[in-house]
Every structure is written in C-alpha cells, then in structure tokens.
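Read-outs throughout are calculated quantities, based only on the coordinates presented, and are distinct from any laboratory measurement. If you're wondering where the values come from, they're calculated on a predicted model, not measured in any experiment. Cβ atoms are built from the backbone, for glycine too; each structure is taken alone.
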Structure 1
Amino acid sequence: MTGFGASGEVILPPAYRLVALDTVGSTNDEGKRLAREGAEDGTLVWAREQTGGRGRGGRAWSSPRGNLYLSLVLRPECPAARAAELGFVAAVGLGTALAALVPPLCPVNYKWPNDVLLGEAKVAGILIETESALQPAPDAPLDWMVLGLGVNIQRYPEDTEFPATSLREEGAGDVTVEKLLETFGIYFLDWVNRWMEDGFAPIRAEWKERGMGIGRKLRVRLPRETVRGKFIDLDADGALLLKLENQDTVRRITAGDVFFA
C-alpha cells in the first residue's frame, strides 16, 4: 500500500488498506464513516494534519503537521467487552515500534489505560470507538471498531495537565512520520495476531514490563469522584486494580484519568 510524502512512499503489510489524506477534521471520524460504509478490516486512515482531533473524553487533541495521526478500522469478531484489550495491543505495538527507533537511554513506558510515555512524559495517546450489533446482550459481537492513535514526533502541547513530550524533544527528531507509520504497522500486526491466537495474557504480560505506576500511589479521576491508592496490578481483562488509600479495599477501575502521586 502506498501513500505520499517527501520521504518517499509508505510500505505497509498487505493486511492494511491505506487511505492517505493531507488534512481531515478527525481521522477517527473519517474511519467511522468508512466503517459504516463497509470498509474492510485493516483500513488505515492517515492524515498529515487534523483540524478537529480529539482524545479520550472528547478532549481536543492538538494536531499540527509533523506528527503522526492515524485511525484503524477493525472488525475483530469479538464481544464489545473485549474491545478495550485492543487498546493495550495498540499501546504495546506502538511501544515496541518506538523502542526500535528512539535512543537506547530513552525509556518507553505505558500509562494506564492507553497512553505511551517516553520517560514520564506522554508521547502518544490512543482512542477507541466502537459500534456493536443492535442486540442488547453484553456478549453481542462488535460490528466494527475504530482505533485512533496520535504520536508527537516533531511537536507537543505544553499546556497539558499531564506532562507531554515529543520524539524530537527526546533526541529522536530524525524519525519521520512515514518511518514510524511503517514500523507501527508491522509491530501492531504482530501483536494483534498474537492476541487473536493466544488471547490477552501475553499482551498483559508485555504491558506490565513497561507499565508505569505499578506499585506506586496514584490519583485516579473518575466521572463523579477522584480516588487515591496504590496501583497493585493490571487485572486479567486490563482493569486497573487500586488498593484504596487508608483502606483494605481493592477497587477495579475500567475507565479514568491516572496521575502519579
């Protein structure tokens, strides 16, 4: 599959169908539009710039030129309850790609649930949006999901609540958008195939190797409250297990914003 770019064509494994755009409102919105029109599994929307990029919770995602913005249409034939696992698959795929491209002394880490860090600063975020069949059953299969990913290569926002960084800031400014896109495409495919064959366990184990905050005190912001405690483990389905501060209670958290104490 080929795209465009000053650095030459983009070469991806044949499992992908590349849709290369110059500017788009949101690659996730474009991916959802294509999914509803029947786009195949592996359709990858890539844009040089987003004018309406967003992250989790509908927060704006700064999307200037020079960074990587992509969304993948996936049809994994799994219940909607397992969709979150693919966020971890994407994080591990991206983390593996970055580890192959950044300087050896620049540690790649994961922040629950779907962020990738260089050191303790966020370099990438992942956004999953799904659409299930109309059946109300919790095990109803996904019709499709769109997995969006943004990586700060040349630029990063400086006014974020959680510290951010870029590849350039960390000494890897020679990595091009095209090179990272190709490298991520290879590693994500490897990890998603592993997930399909062996389930979530190997993904969970790999995530925990670089999981930031395990064993540390965290503040977790939820929709209606903020809780504090120690991140004791990643559950078998990817939930965060938090031993609440000054209590013996362990709370399973499936969605929230994490801040290190």
Structure 2
Amino acid sequence: MTPKILVLTGYGINCDTETQHAFNLAGAQAERIHLTDLLNGKVKLSDFHILALPGGFSFGDDIASGKVLANMIRYNLGEKVQKFIEEGKLIIGICNGFQVMVKMGLLPAFGGDYSKQDVTLTFNDSGRFENRWVHMKTTKGSKCVFTKGIQSIYLPVRHGEGKFVVKYPQVLERLKKNHHIVFQYVDMNGNPAGYPHNPNGSIENIAAICDETGRVFGMMPHPEAFMHKTNHPAWTREELPEEGAGMAIFRNAVEYVNENL
C-alpha cells in the first residue's frame, strides 16, 4: 500500500507544492487538493491517510493568521476531520497550517477534545516578519510520530505571527505534564535562548506541539524547506548529507502509515 496524502491548497496557501514533493520523496502518493473540492464533496477526506495543512498566507491573514481557513474547515468539515482522527490517521500543520490547527482547536486537544481552543499563535515580539534559520531540540518524552528518532533539527522559519501563547497558566502545565510539547527553540549549543534563537517570543520557546496520541502535529518552522543539502544556508561551506534534515519528518509519517494503517 502506498500512503495517500491530501495536501490542502487554495486561497493563499503557498507551500503546497514543496509539501507534496517532500511526501512523494518519502514514498507516498501526495495530491494537492483545493479546499473547494473538499467543501463540495468532489474529493473525500476519508480516501487519504494523512492530511497536510501547508504554510502560506491563507485568506491574506485577515482577522488573524489562519483564522478564516480554520473557521471554514471547522464549520464545514469538522465532523469529517474528527472521524479522520478517530480512524487513527495523521494530520500535520506547518506554519500557517499550525495556526489553522490551534484556532480550530485541533491542538492541543486535551482529553481528546478537538474543538476547544486553549492556545494560539500571535504576533512576533519583534513586531516584524521573521525569515531565518533556527535550531530546535525535541522535548524529552514526546510521543509525536512525526519526530521519531529526531533529537535536534535546524530549519527555517518564515512568519509574522508565530508566538505561541496559552490561555491560562494551567494550560502550560498540562502541555508539559502530558508531553504535548514536541520542539523547543534553542541556540546552536542546544540551550534555551531568547531572540533571535527564539524568533517570535513563544512561551517556553515552544516551536511545535502534538495531541495526546502523537498523530496530530503542528509546527512553525518549515521542514519542507530543507529537503536537500543545497537548501541549507551553509551548503557551500560545510560537508552535509545529500538529504536535508526536514525529510525525516515526512519519512516518519509515511513509515507510520505503512506500519499501522
């Protein structure tokens, strides 16, 4: 069986082609599907194993980044997305896709409730769009299936609203206790650090989270932007593997589907 990936596109999403290519390189069959084709039933979400919400500027970041797209999916496809998760399938949201997921309530989904918003992503502390490469480390105890075997990773960020914040202090404690935190921004030595290592001011340097199953995952940095060594800013100066580090995330997802679905 070849895992089938639905890569959402349309209305300002602009990292869909790279995301599709990354999944195809990882051995999947990825298709770019326009949102309208899901809304009108031309394409069925149930026919796929992984739903990918790529980066970009859906609906021009009107209201807040990801909010309009989150509402469109939630109120038109919410039950189908819930069933998708219940069937043991995977969802990944990258940058704008992560923003969509938290504003839908898909993350962190405490207690399996995929409808309640407990966290959000808001304007960077710098007050500007951040376009830089960042170091991250995987949080100890993470159950995220997308990051299996990854201890640290170096990827680019490209966002204006990437600051991770929580609704109440107890939300942060629950994120820690139940191992929802997947990646945290660190400096080049692996230590927590402020700007520019934390490019947006996220609480506890949080760069990525997952639900309690580890199958629903959102992250701000772009793994699809590091598929080959030539994507790395120092590729002409350093000896690097041919395959970029971001590919491990897509390979993990495809491997999980092959072994479990």
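Observations on the model:
- If Kirkwood radius over Cα pairs in Å is computed and equals 18.0, the structure in 1, 2: 2
- Answer label among 1, 2 for the case where FRET efficiency 1/(1 + (r/R0)^6) of positions 194 and 210 (r between Cβ atoms, R0 = 25 Å, to 0.05), calculated from the coordinates, equals 0.95: 1
- Computing relative contact order in percent (Cα under 8 Å, 6 or more apart) across structures 1, 2 gives 16 for structure 1.
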